[in-house]
Structure I
Amino acid sequence: MRSFLFVPGDSERKLEKARGAGADAIIVDLEDSVAAENRPRARELARE
């Protein structure tokens, strides 16, 4: 693998953009880049 793209898990727009970015792997961050109150929603988006 050449590239990894880390994306905040609570942003549906950023997750959509990541799919077309051409990265070899997309890492959905559910901790550090997501505010504590947004983590349940981030987990829901990651499951989709």
Structure II
Amino acid sequence: MTEKVGKILNQIKKELEGIKNELKKSNTLKNKRYKEWLTMKKKWKKTHSK
């Protein structure tokens, strides 16, 4: 009984680690896109302001 529970817990732990890694990747992509957007916005303001 306890062996089955241990196996299930290990499997859940592995899945959660995988989800955590995927979230880290998506967050870095979001941050990168946001920074690129901010620089584009600044450049646009410089070129279009009087």
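Bear in mind these aren't lab numbers, they're just calculated from the coordinates by the rules spelled out. Given the structure is predicted, the values throughout are model-derived calculations rather than measurements. Cβ atoms are built from the backbone, for glycine too; each structure is taken alone.
In table form, for the structure just shown:
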| quantity | calculated |
| --- | --- |
| If log10 I(q)/I(0) by the Debye sum over Cα atoms at q = 0.13 Å⁻¹ is computed and equals -0.27, the structure in I, II | I |
| Among I, II, which structure scores highest (criterion: distance in nm of label points 7 Å out along Cα→Cβ at positions 8 and 32) | II |
| Label whose coordinates, when helix-only ellipticity at 222 nm (-39500 (n - 2.57) for each DSSP H run of 4 or more, over all residues; to 500) is calculated, return -35000 (choices I, II) | II |
| With distance in nm of label points 7 Å out along Cα→Cβ at positions 24 and 40 derived as 3.8, matching label from I, II | I |
